[in-house]
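We did not get these values from a lab; they are worked out from the coordinates using the rules stated. Just so it is clear, the model here is predicted, and its values are computed rather than measured. Cβ atoms are built from the backbone, for glycine too; each structure is taken alone.
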Structure 1
Amino acid sequence: MSRTLFTADLHLCHEGIIRLCARPFASVAEMNGSLTRIWNAVVGPDDRVFVLGDFAHRAADTAKLRALFDRLNGRKALIIGNHDDGVTQSLPWESVAQVAGVTVDGQRVWMSHYAHRSWPGKPRGTWQLFGHSHGRLPGTSQSCDVGVDCWGFAPVTVAQIRQRLLTLPPPEEDDLEFGSEMVP
């Protein structure tokens, strides 16, 4: 049975991210290898993984990046991040989009590389998953960072996200969804 998982901010091939995020790797090669092993330990060949941006950064060797991509289990979809250049976007993703919405295990999910204060379906329980902040932006009971720096470097399932969201405060009540009940 296939599953759907989420992740963000792998920053494959990006030496500077090791220092910037205090990642426990001595080199880019070690980081790339560890991220690949961790990914493949939790993602099966038929699973679908949404990468919410920044798959790689400064990957000068296109063939090496393609080889890393090909070693990762599952069917992969990209939500474009600020470091996802044309080389990254041209990898054989199942889909590439700026933002997207899906329903997984009955849960509606809105995905973007960036966190939002408001998103489609928020008043009706839709979650917003994001990356970009590397764990520096707190989530709410309806939104969270699915980046590798927040989840032990592994993609995560809806069940894992649900458990984390239960520990977070509710979102601000500033979201107005305009419809017939709002129009005088």
Structure 2
Amino acid sequence: MAARLKERYIKEIVPALCRDLNRKNILAVPRLEKIVINMGVGDAIGEPRMLEAAMNELGLITGQKPAIRKARKSIASFKVRQGANIACMVTLRGERMYEFMDRLFNVAIPRIRDFRGISPNSFDGHGNFTLGLKEQTIFPEINIDNVLRVRGMNITFVIRNAHSADESRALLKALGMPFRS
């Protein structure tokens, strides 16, 4: 069974973007290539079980096993040594990417306290969008009683064939991203 959002993207969003962006070929329309979710665990240096807990939570949220990220260089003021385990990340593609995005837009983001919309200004120079979340407990997969520590995460939407941030914004808005007006 295909993801609900992917079917909507193919049947409704691609033709609409083709028309709005004056593209003759549907392959020239901006498309979501992958979603990268990164969770920093700075306190894993003193207590390794914090990294394991973060990996379990990220695995529950995404349905995929996270990869451990190591520090690239030593930073004395943060007590970080080169090669120390300091974060975990997941790259989602295909069906899992669309399923995650559907849950993020329709279930998790509406659960944020005092939510007024996502800032539409977090695009980089290549049309990719990064969203920062302050806590992992907004996802229904996480049992709040089992959370050792509330921690945030960065979610990056990598977009291909977008010539500007406006084209990327149009794609994400069509997919259901609740941007601030």
Structure 3
Amino acid sequence: MVWHEFRNESTESIPPFGVLRVTGVVVPEPGRVVLLADRPDSFGCQDRGMLNGGVPVGSGKYGVCTRTGPAAGLYEADDGVPVVGERWGPRPGGWRLRRHTGGFVIWGVTNGTAGLALVQPQPMLSLLGKTDGLHGKFTRGTVSIWSGPLGAEVDTQHDLSLVYNRYGEVPAGKWVRCVWNDQGNDWELVAAEC
């Protein structure tokens, strides 16, 4: 495993094995590069989602985090028990991995009482959704995120705003596939229900 030193830039303590978002770097002294970290601020994660080590890290304090795996990840018990192969990831404002959210794949629960699972980072690069309104060509619109087993997907009650559509007009309520455009560092609509 590769561990990176980070400084907690949030106003909260990061729980042991919680998921965090890298926001930049600082060099507090020559040769010492430290990541800056805060709470996740989006649904799922690509390459900036990291896992805290085994101790809490207070606001302004230093800790270690990793993106190599498998590693222990703190999950939200209210979402149920993670199943091997499921994708779990962060949601805005929380430190725990959530069901029907991308960023990490579950290898198995290691401590159900503590809400810990063994996870492998797997960036969320694609998602299924439905358009919330008319989504015109060369415009940005809102897409409701849907997730779950094929044919039995559920509305996650989370939306992606400002999804770019370079193709044709898509009416409201249509199924769409969105992908992460790493050159634009944003979500893009690439397929839509006819």
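Side notes on the structure shown:
- When Rg/Rh (Cα atoms, Kirkwood Rh), for residues 17-88 alone is calculated for each of structures 1, 2, 3, structure 2 gives the greatest result.
- Mean count of other Cβ atoms within 10 Å over residues 73-80 from the coordinates reads 20.8; which among 1, 2, 3: 1
- Given 59, 31, 30 for Cα extents along the principal axes in Å, calculated: source structure among 1, 2, 3: 1
- Ranking 1, 2, 3 by Cα Rg over 2.2 N^0.38 Å, for residues 65-128 alone, the structure that comes out highest: 2
- If relative contact order in percent (Cα under 8 Å, 6 or more apart) is computed and equals 16, the structure in 1, 2, 3: 3
- When distance in nm of label points 7 Å out along Cα→Cβ at positions 25 and 137 is computed for each of 1, 2, 3, the one that comes out at 4.3 is 3.
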